[in-house]
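Right after this note come the structures.
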Structure 1
Amino acid sequence: MKINPSEHENDVENLRVQALVNLEQGAVTPGYSANLDEVLYYLNEALATELVCVLRYRSHHFMARGIHAKGIAQEFLVHASEELIHADMIAARIVQLGGEPNFSPDGLNARSHVEFTASKTLAEMIRENLIAERIAIDSYRDLIQYLANDDPTTSRMLKEILATEEAHADELADWLDDFPATNVSEIFSK
């Protein structure tokens, strides 16, 4: 393909003109095709989801008891740290898009896709965390599909987060193998 230099100059000039439109919006250029208000709303829901996961994993880290608790409790703390990294990534993207990340504890559970649960046994903790990870996985998949090609930066970030959530879910499911079969069926019958 041969490029005509005069056409390229016109494209550069057009890009410069477009870049001056709403200059104060930073990264959100006229070429941003997603519905910005909706994206910010969904990202704040994702932020709330990650924050609830951080709190639940940290709670479970401290409350885990039983023969298998030590190693799993330590992994709960690792998961909490990874969820906090996700929250920070999402909050940074919200700011980059000109929004305000909602860290308010008021209504945190209402904004989140997952629940903060007070589990008593290690098996219940694993179960509740696995449920939350599976909800997050489907939420991120839906949001990635919603964004399609309209916001590739946010989509790429969410795909990275999704991969970690899938790894968490896989690990949690494996942990259930450490429990007698009767306990596992009880766990999933709730």
Structure 2
Amino acid sequence: MKDRLSKQIEFIKEIDKIKDIIRKSTRFASNKKENDAEHSWHICVMAMVLAEYSNYKDIDMLKVLKMLLIHDLVEIHAGDYIFYTDKQAEKEQKEKEGAEITFGILPEDQKKEFIGLWNEFEARITPEAKFARVVDRLEPIMQNYHNGGDGWIEHKISSDMILDRNSIIKDGSEELWEFVKSMVADTVGKGIIK
């Protein structure tokens, strides 16, 4: 087998481990926690369905989908941190290390592409990265909303924390940010969270 193909096959085997990374969020109308593979699939479909709500009308959807498919692969080696963690510096360092390990399996050109996409997603500077972050953040908010705030209650997350940490959504979609604010307000109104 050629060295290039051997590296690609090894990467394909490695990323299968993402199915074992259990997230803090439960599925819609379920008490079962989702894994990173389920999350990645779901937000890719969400991006396709909700693309019309992007603040940017000419975004490269293939690039958005690539970012969404690879952004959590670093968690194979870094683990999953709750979005509201107070260990942000530790999380970022572990994820950088995870990116080097996971994407480092690939041939050099693909490693460079994947790390570039991952860094772009994390930096949230381009329209594609901003919209990718919209759906990445929207899904767990919707899950919590439809599950009676179970994850928010479990981790003692307040409405102020939700709105503050997720305000990046408005950079990619003003309309979906308004939708998020309405879900949070409804949850507070029902007395589920403060």
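Every read-out reported here was derived from the displayed coordinates using simple, explicitly stated rules and does not represent laboratory data. Keep in mind it's a predicted model, so treat the numbers as computed, not measured. Cβ atoms are built from the backbone, for glycine too; each structure is taken alone.
In table form, for the structure just shown:
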item: When distance in nm of label points 7 Å out along Cα→Cβ at positions 145 and 177 is computed for each of 1, 2, the largest belongs to; result: 1
item: If helix-only ellipticity at 222 nm (-39500 (n - 2.57) for each DSSP H run of 4 or more, over all residues; to 500) is computed and equals -24000, the structure in 1, 2; result: 1
item: Computed 12.6, 46 for Rg and Dmax of the Cα atoms in Å, for residues 49-96 alone - originating structure among 1, 2; result: 1
item: Winner on Kirkwood radius over Cα pairs in Å once structures 1, 2 are ranked, highest first; result: 1
